[in-house]
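Where a number appears in this text, it was derived from the coordinates with a stated rule and is not lab data. Keep in mind it's a predicted model, so treat the numbers as computed, not measured. Cβ atoms are built from the backbone, for glycine too; each structure is taken alone.
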Structure P
């Protein structure tokens, strides 16, 4: 490959021919999938060196941006404590240290602090560090936690004696995110991964016992398993889910050696989850309810004939979560694109909605560890309001602000304006777009604007405050979020209209949002930058193939761009489970539809925007070779001199740098790229014409 300073790396071409459904394709960069190939890491390192060379002139700007963003953070800080029994659990950070310190106090917040786990001490000597599970035993004397030092999301469980501070010899590798204790304080349940990194088995571990019996095995590769416990502390659940179908199995926490029972057998296309109170389960289900409804069922026999409807299905409303307390049933609902929290009194006090002060916002339940309580913990934010934590009295409707993200340096929300507009998609559907900018902003088409999008898996892109984005807004940018189909921004039907053979709605919605922003003169194509990561990277790749003229710059993180080839390889992580989201290309209709939008397949000999691509070498969700292959193909095909950079973190996975300071440096790099290619501040060197 070419490694001349200042010239882009040229990955070698080794044609790999495949034929599917009579369609023959040639993949010149298939070899990059082989991490052990002698040229693979060399290519990634060459791209990293080239990216640094092209961004060399922007180093002072990167330093400046990093200082700005760091300067808005209260580096020594403490989270809002969460009460569980007589203990208050919280995390705190210290200036100069990249990771949180996990602590608790007993009896009151004035009591002496006990440090449970210092992430900085655990991370010492490792390029990456992340805590997965972190759960104290019911008697609060033991702590089960898990750690990942590679970014591959394969966690090792350890157990700490909180009385003595000693680690027990128990150590369990290859585990995933969920873990639940039994009531005896001696046993816990955990999940493990198969070769495709799918959580597929549940085991029970008893402290000090070497053999861990298998509790449940899910053979269907479309499904994953996850553990949870009821707030009542009565039951542990095995939640078995695909994109379309659910099954829950339950066991009394006081009988850890018993057999899990099926709560409701799986029915294709039916989703449900469960909470518990007394002799009843409360089930949120889409059975006969596209936007979900809530039914009550007896624990003794929760089958459908015994259901009693508590909250019916309603047009335009999606019930997203249900939580039971001793005296209250709480639901998180979505209507008109906004999240709502409803409180229903079991004692006959009726129902009421928690009121919020702004027309566009995001609210959701926080950690609520106590069952017999009148206090509800929730989080609130908007594009101008920093993350806020409240305790809400469900009886009196009074709320107490427990914590608000401090933005240092004199942030004044009154200086900023947020609004929501609508774009019309090609099929006539109105797509919401949330926007924030400084009040001096002038709509004359000359301002830069950064448009974010995701649009997959039913995940909503709700408006939330970011102190980092202020570094763009304070330089004259507007920042916008396109609430496109494929997400759940407008409820469950919004997701249905952006998956499988309707996936292209995601891309055309985003293009319509961009066009509307240009039409209303918030920006112009020469000043419009876009960003999205993971499945949002699929979006980025698709829209710049479809409308490269509409965008000036793209920043895409760990982009899912080799989507067709990945979907054709069932051995890869997530592939089979995503058939219900994107389709199975082993079926001809899905193959041809997916091929028609897959970013890697549709790279064309045309001009493209300036592009910055990031990747993680240990990423188990979007393999490093997807952005690498895409970059290599773009280099040979595109007909412009605009920058094309690939930056791979060789010590991290899907989520990038794990420490907060290194993470900010990554954001500073991305912002410096945008400011440079848009001609606002700093510079990025142009690429030689391919």
Structure Q
């Protein structure tokens, strides 16, 4: 009962509200509108009734001398509206209190919180700053400013990848909140509802709605959620009950139940109920502490069933409501506050223990977007420090966001009053879509034909190791993870292996990478593309560096290979001249590779001049369709071509090639 038990909790943390002597004198004649009843209702935490009564008193104060009293009534009415999550109305009431010069400095703090919960972050910062000018070290005001700045900055940044949707099947026109799966089957969801069908006839003095009952929904054979029904058995009464959690076996329910009597303040306690088939037993109070003055609620059983987390205003905490836990197996002496990394001077509530090192909860004390935000706390490896992270937009909003439960993976349900002007809570689903990161490509030969039986390996610095045989068309595809450095290697019988490296992006978004491997065949010469020389010289041009570096890397990846590096010229010039030129050019490439660290005895230069004209391959034919595949581009053939085609043929013949001489270098 976010709208009831949380308010009941707040009775013990509200700042004292003192009626001034002036107020008592002025409104002495207003007893017909039950001012004393309004004060009593406020003291009991019955904010719905109290704010209606204060409204009547406020509207009757029209005389000038009643302005101070009107300011105090407006302030108290604003407090009630804030408790009812009517942030916009609360802000107006607090502004009226300011107009009537209500002299309580906390007015700036409450107005700041109401404006923040209304999404008016810049105005909220102004009010927080006014309060901090008077109370310099107030942690709640400082965190409020931080939260407003966080919200302003978040509007300029992309939202998280969570997809949040309102779950219509679970929601009524009233308040429905705090969903919780029964067990690991994830086919039954329990939650609290103030539907008009709830047990009893009386409405809550706290919220004005029916008092909360426990409802549940289950999936049908198609996996669709069905219309919710009240739980069977003796759980639901005309009192408030809800905010449940379950033992890992789903046989024991822990729930929050309101306690109200004419002789004491309203409070909340934790009860248990046992399941028999589909029916639940009458709840029994769970004794957590001998302290009868403190309220305890919002139970959450740890995933292993060992601990019960809950929130309470008991002494020994850090502020309003704190999150505590006890050992369910050894309750005596096991009571433990979750500490200052979790708890703040504000309120922490609605815990959810996902693992022994992962705790979710809602807070208005940590920096947030307004009201309660959902936070994720991770325990470090040494077990002595929790790091707390706001779950961001759209999981959180300017309203109250709380009561989270997880299904299988990063999905589940939570509750929020976002977008509801009456401040009523509703159940929302959330899902973090899987990020799909992949790399794909082709393994081809120098003629751009698929390499048969090519094997691709990919090893990541995260320890991953994958292997795949390329498809018949040479294609392959691997799934990857974010922010990982990978080394890929492709090879096939009769071909030299090739290695490439890359790093996947760490951004939380889908990504598709493409990479191709062009393997060199062992049994025939291979053209080295993009090697350029100065005109009529053997000097390598700077733009050849990339191709030469790739050549050097290929030789490093294949350390048992020796090669011949051959240079070829076109038909222009004498045979003797072209032989000498091509020999010098082949030697230039050899010299570069030796300088790059390749052993000289693995390299043999050869100058062919124009003696070995190129035979047209499939790749050359695709690039130059005027030349038929298999045609030898010798001088006799070239002389039959047009001047433009002669230039193209000469360009093809001018080339640098390598061929494998042996594959057993240094194997002894």
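Structure summary
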item	result
Identity of the structure behind -5000 (criterion: helix-only ellipticity at 222 nm (-39500 (n - 2.57) for each DSSP H run of 4 or more, over all residues; to 500), calculated), options P, Q	P
Read-out Cα extents along the principal axes in Å, for residues 494-629 alone, computed value 46, 32, 28, structure in P, Q	P
Answer label among P, Q for the case where log10 I(q)/I(0) by the Debye sum over Cα atoms at q = 0.06, 0.10, 0.13 Å⁻¹, for residues 270-605 alone, calculated from the coordinates, equals -0.25, -0.68, -1.07	P
When distance in nm of label points 7 Å out along Cα→Cβ at positions 158 and 182 is computed for each of P, Q, the largest belongs to	Q
For 1.24 (Rg/Rh (Cα atoms, Kirkwood Rh), calculated) the corresponding structure among P, Q	Q
